[in-house]
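Okay, got some structures for you below.
Read the figures in this text as sums done on the coordinates, not as results from a lab. The shown structure was predicted, so the numbers you read here are calculated from the model rather than taken from an experiment. Cβ atoms are built from the backbone, for glycine too; each structure is taken alone.
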Structure P
Amino acid sequence: MAYDLVIDIENTPGALAQVAAAISDAGVNIAAATCIGTAERAELHILVPHPEAARHSLAISHLAITREREVVVVDVEDRPGVLADLTRRIAKSGVDLDLVYVATRNRVVFGASNLTALRGALDLEPVS
């Protein structure tokens, strides 16, 4: 399983470095990250395999996870059209995506309110 953690940070020099240091100090590998924001604030999404250690280390550093959720991570071939193919399959299944970003090692991260249907659309094994 993989988890998308959202941390709201000030959009200032060093803010991302503080988050990255806190997570690496906990021995957690950040498998992906994406950030969107304004001049003042930013919403940082990070992908981790186990959120417990990251959550604890961020709290010690006075950084809070504002949202945390399980996501689906798909290994993909690095070629044109892969994302289009995957999202067409998901759309045909009637699954509404609310999160998509690219991770290390040719992987795509998907979030949806119905992960079971999302996994089914992608022909992935159910998580027990």
Structure Q
Amino acid sequence: MRPFQTPKVKAAYDAYADKQREIALILRDLVFDVADDTPEAGEIEETLKWGQPSFITPQTKSGSTLRIGVTKDGSTGLYAHCGTSIIADYAATFPSEDRIDGNRGVLFATTDEIAADRLRHLIRHGLTYHL
């Protein structure tokens, strides 16, 4: 696992319940893995937005913010800005494959629901949205 960029970001993950933290950390690793394979995005920064771990592309400004959060029902989600087409494009590419939260995110109740190969497309799209 990569070190956290700030103690506040680490604290946000630590605040999740065990199941949600496990899912969130898998999603976090996936975001960094995709970023490593997407040089046009530049280095990503992990920060907090609305108290949630968030990923931005400050050097290139190529991406739209991706966030990890927990819903009221206890699901963990990977979210994109609702004013973008990131989630809609993902849902259209992989219809009925995941639990989609409107135009905001993809939700997971268990680690088994995380399909890394599909999510790589969503994350890459998010990291390069403005290119």
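Observations, loosely collected:
- Per distance in nm of label points 7 Å out along Cα→Cβ at positions 13 and 117, the highest-valued of structures P, Q: P
- Which of P, Q yields 13.6 [mean count of other Cβ atoms within 10 Å over residues 61-68, calculated]: P
- Computed 2.6 for distance in nm of label points 7 Å out along Cα→Cβ at positions 45 and 93 - originating structure among P, Q: Q
- Given 36, 36, 24 for Cα extents along the principal axes in Å, calculated: source structure among P, Q: Q
- Origin of the derived value -11000 (helix-only ellipticity at 222 nm (-39500 (n - 2.57) for each DSSP H run of 4 or more, over all residues; to 500); candidates P, Q): Q
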